Structure P
Amino acid sequence: MEFLGEVDPCGTGTSRRAFLAGSAALAGSTILPAVGQELAQEPAQSGRAGLAHSSAGMVTSPHGLASQAGLEVLKAGGNAIEAAIAIGAVLSVTYPHFTGLGGDAFLVVSDRGGNVRTFSGIGQAASETSGYAGTIPLRGPAAALTAAATVAIWDRAFAFSRDQWGGTQSWSALLARATEYAANGFPVTPSQCFWQEFRSADLSGWDGFGQVFMPDGRMPRPGQMFRQPELARTLDRVATQGGREFYEGDLAGRLAAGLAKAGSPLREQDLARCQAREEVPLRVAYRDGELLGLRPPTQGVTTLEIMGILDRFDLSGIQEGSADYYHLLVEAVKLAFLDRNRYVADPDFVDVPLERLLSRSNLDAHARRIRMDRAMAWPHVFKPGDTVYIGAADREGRCVSMLQTVYFDWGSGLVVGDTGVLWHNRGASFSLDPASPNVLRGGKRPFHTLNPGIYLKQGRPHLLYGTQGADGQPQTLAAVLTRMIDYGMDPLTALRRPRFLLGKTFSDSRDSLKLEQDAGLPVFNELAARGHQLSPIPAQSQLAGHPGAIRIDTGGQLSGAHDPRSDGRALGV
């Protein structure tokens, strides 16, 4: 099988020509030709994803071993938070290209009665940032300029679970599977292999990366057992000494020394200041329920704004998957993104007018601006990134919607000292423009695209949802949520349907509307006639995101799935 004119390096059977052939068939005078280099190289998926059912608990994640770890916790009597921590820890080992101990994380949690809290884990910028001028590097030690709050989130959520939900599982037990897989190994996924091959030209310049991820001087192949002994020792240290060991203990000292030696501005005191925050969720009415999400500096308000705009339209009169359907969602996205780029940043440093953005008058005004016969032009700012979604619900009706990230695939590329910890590059999302609300300042938290959520119906949790995809997150969620809420689709059906991505990508700098080609030629032609610049992308494209969802019906019946575009799965007790 050819791969960009060469032998397929990951053994996935993926052909660029095969991917592009379908797109080329749709390309015409009214539709931009597809570029899609990154999606054209994506590994073929195994098709294992299915719709899971249970009445006693459920988990979903992008990796089978991680989902299994969460299922084991539920079967042992653990609650949804405990299961989510176990899943997140395993993903930090088995999905190192998208998440890890050196990244950030977020949770939305609810009990059966709809009492919702959010946990925001965003590492703040180093105290000293005066050395940055011109641009902030996207990779390397200088991109590792914010603390990492994933372990802080686990620690804070674990305490909440113990104090509020009567959690019974030990901290060390929740990290045991992750430590085991780091020490003894796990089969490398095609996804990890793909993203390592995709960045192969850059790897030699990434501090410590080769020693961990190319231990014999070569990239691992799919299915090959892969071990991370340094990371295993780090996980064991956190498991035995507690979560704050990562920020204030001997491990923190080793991390700080490794970061400083590599050239990062982070110091020991910066790690010690890193804390997860428990906050009151944002909420917006949608149909006969409420959507709840995270506060800034995440774009949770953006997803809620999109859905609030869509709530002003009667989708019962619009056919799902029609040109009207996609047009309406895209126009709502544009309006919410304009607000996002103008206002959303760390509210400790800037005023973010949340009440006005989610107010009835603002949502009404945005809805009135949408014309069904014409696409709006819009200036957009590209915000890339990758992450993993975790969902969990237990037999008591408690549930968790969670995201973890290292920002770009492989984060900063810096593996810190002898800890095995790959540090993220979320600080690269700061701006050096003094007029930007997201301008870099010491101690400031950067803008975050991550925004998992929960939908309440009759005051109780009904849907858990989230996705990777940076700019694509609110867009993907708009499609998935409308399909489940307005059109009554089960999670798997909603996740399978064609989706879109409005804006730039790594390989296509045009602010075009990328739409999966199985939306159909009539839809493409009608959208083009309304003024949308379209770039067809293959059906089940990686650009469309990797969401997961769990539905909780009246009586506690659970159904869930992870996106068929991923190699994840939902598992029921």
Structure Q
Amino acid sequence: MTKASDLLVAALENEGVGYIFAIPGEENLDVLESLRRSKIKLVLTRHEQAAGFMAATYGRLTGRAGVCLTTLGPGALNLTTAAAYAHLGAMPMVMITGQKAIRSSRQARFQIVDIVATMRPLTKMATQIVSAQSIPTLVRDAFRVAQQERPGPVHLELPEDIAADEAAAEIIPPHIVELPVAPAVAIERAAAMIMAAHRPLVMLGAAASRPQLAEPLSAFVRRCRIPFFNTQMGKGAVNAGSNLYMGTAALSERDWVHEAIDQADLIISIGHDTVEKPPFLMGHDGPQVIHVGATPATVEQVYFPQAEIVGDVGASLACLADRLEGKLPNGQTLLGLREGILAHLAERSTEDRFPLTPQRIVHDVRQVIPPDGIVALDNGMYKIWFARNYRTSVANTLLLDNALATMGAGLPSAIAASLIHPDRRVLAVCGDGGFMMNSQELETAVRLKLNLVVLVLEDRAYGMIRWKQEVDTFPDFGLEFGNPDFVAYAKSYGAKGSRVGKASELSTMLEAAFEEGGVHLVVVPIDYSENMRVLVNELHAVVQAK
């Protein structure tokens, strides 16, 4: 006979779990003891929300479910934001929470919240384990559900008396599930539409960034030679520079890339997920749209494709490329717009103004991050600038969230990325508001002896909301705050800290931090006056001139 907690850990090892991100409680003590004797590394975090963000990012980067562990009640409730982050962002994750004994109630209702019911609308599956013998089956099913399309979070609740039970049960081996290729008739229909188009354009959405799709998507782009753009979460889905990249739809309309979108008569939408802020607004007089995805399109007021290719995306695109390669005389009609679009994005990217402009910050970050280096963005105004201006040449090297778009995820995501890729440069980019929501995880990064640089953009305000307040002509009110001395704050955790004092210092300080190794925090003041000048006034003037 084996203790149930040992069965759980054995089942997790069977799924290839290498890390569990956790803040355990007394209801998890049996599981904690089983983990102590296992090969799985326990990563103790300083907030449950951060543990969830780390697990979700692990799933996002590997395609295998990340795992986090918390206690009952308040600890489990702190996972809800991370659950929504993974649910909207389609990141595979398994959350394991504790609970009081279910066969007795010696503490009455103390700390008891119905976490399974709470998690149900935030997950693909939420269930309480009521039998030790069922653990291997439930764990196998949890990973299957979390990882299959559309990926997302799953919740398992393990009461402490069940965890302490003894049971005999076989561990169930994982199995590979292959998605079917789209029907030939769907591929033929789409091919005919594309060959008939005069100005085709490819769009790469959030689901195009699945780790296993990097090479099939890159091959499709190389073979068909159709210009492409991407959504924010589809950024970096294609490997290598193809000279076909037209830009990123960081806004829904009027941005420079929309010159190409507005002229397209057909858009091949690969992996678009309507949880993202719309990259363009469909209208009945706009381009035809072909949806390519592992699951059917979600029809929305602004997204209603005229044709669909549903099935294994990589294999289906290979079949589509077989029909199209060398047969698209109009395939590159829109490519003539590329140089102008990208030139506009490069404007003012080397200005010496201080505080630094967003364009200069993005430019300097790109200079010190190698092609395979990973930039993990928190949420704030700078996300739009990185989406527009940061060029990627290796898949999944710019991590941003345009689904839940929660603050506080940047540093935990970077920690997970550094654990997965210790040989790469990893940079967290956070606004001062978002950074302070999970800044305590600096201690986690130091304790784990990571090589990680955290760039904090300081404007002493909730900048994105302040910008919207100005755009909507409201008075400037209610969004400013003070900050600690960030350099001293970093040092108090055992990290190193530095402050940029002039424009030329940013790239130098970042490079020095990466060269030295360890955990570094670099704080740079940012000038957000460019938000109005570029994202409102300049783009409005372009529309008015047309």
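General remarks:
- Structure (P, Q) behind the derived value 2.5 of distance in nm of label points 7 Å out along Cα→Cβ at positions 392 and 408: Q
- Here P(r) over Cα pairs in 20 Å bins from 0, in percent was derived from just one of the structures P, Q, and that gives 23, 59, 18, 0; the source is P.
- Structures P, Q, by mean count of other Cβ atoms within 10 Å over residues 312-319: label with the highest value: Q
- When relative contact order in percent (Cα under 8 Å, 6 or more apart) is worked out for each of P, Q, structure P gives the greatest result.
Computed from the coordinates by the stated procedures, all read-outs in this text should not be read as laboratory data. Quantities reported herein were computed from a predicted structural model and do not represent experimental measurements. Cβ atoms are built from the backbone, for glycine too; each structure is taken alone.
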